[in-house]
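The structures come next, written out as structure tokens.
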Structure 1
Amino acid sequence: MARRPPITNRVRELREANGQLSQAALGEAVGVTRQTIIAIEQGRYSPSLETSFRIARRFGVGVEDVFGWEDE
């Protein structure tokens, strides 16, 4: 069984809190595909630092307000 990375995120929560922003709209706003946003939300993909900052800025919060690190 594959282990999930220790990086957590609140992308879905923030999308829903911001007028039900779609995955496609968020992807377009930050320069990635809808599929990438899905993978990030599901914890299957850790975005680049640049994409992380773009997501955080889209929601007007800091990177650590979107992404977290769980110690193993």
Structure 2
Amino acid sequence: MAKCNIQNNIRKLRFHNNEMTQQELADHTGVTRQTIVAIENGKYSPTLELAFRISRVFAVPIDHVFSYIPKASK
């Protein structure tokens, strides 16, 4: 079974939304800034609920924020 990789456009979306800070996004979604940093850097995959909360902050569909890219198996 191939491993999954979830990529995101959070940094770009923050920039296009009045240069929203990571802390502002964290405040809007009810998580810590460190959680937003980890998600942006691909070190943490958000829960489905958090993914929806992030997409709602930016008023875009969830697939504009996150994309699922399967990794090739070795």
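Values in this text are rule-based calculations from the coordinates and carry no lab data. Predicted, not measured: the structure shown is a model, and the values here were computed from it. Cβ atoms are built from the backbone, for glycine too; each structure is taken alone.
In table form, for the structure just shown:
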quantity: For 12.6 (Kirkwood radius over Cα pairs in Å, calculated) the corresponding structure among 1, 2; calculated: 2
quantity: Top of 1, 2 by relative contact order in percent (Cα under 8 Å, 6 or more apart), largest first; calculated: 2
quantity: Comparison of 1, 2 by FRET efficiency 1/(1 + (r/R0)^6) of positions 31 and 63 (r between Cβ atoms, R0 = 25 Å, to 0.05) - largest value held by; calculated: 1
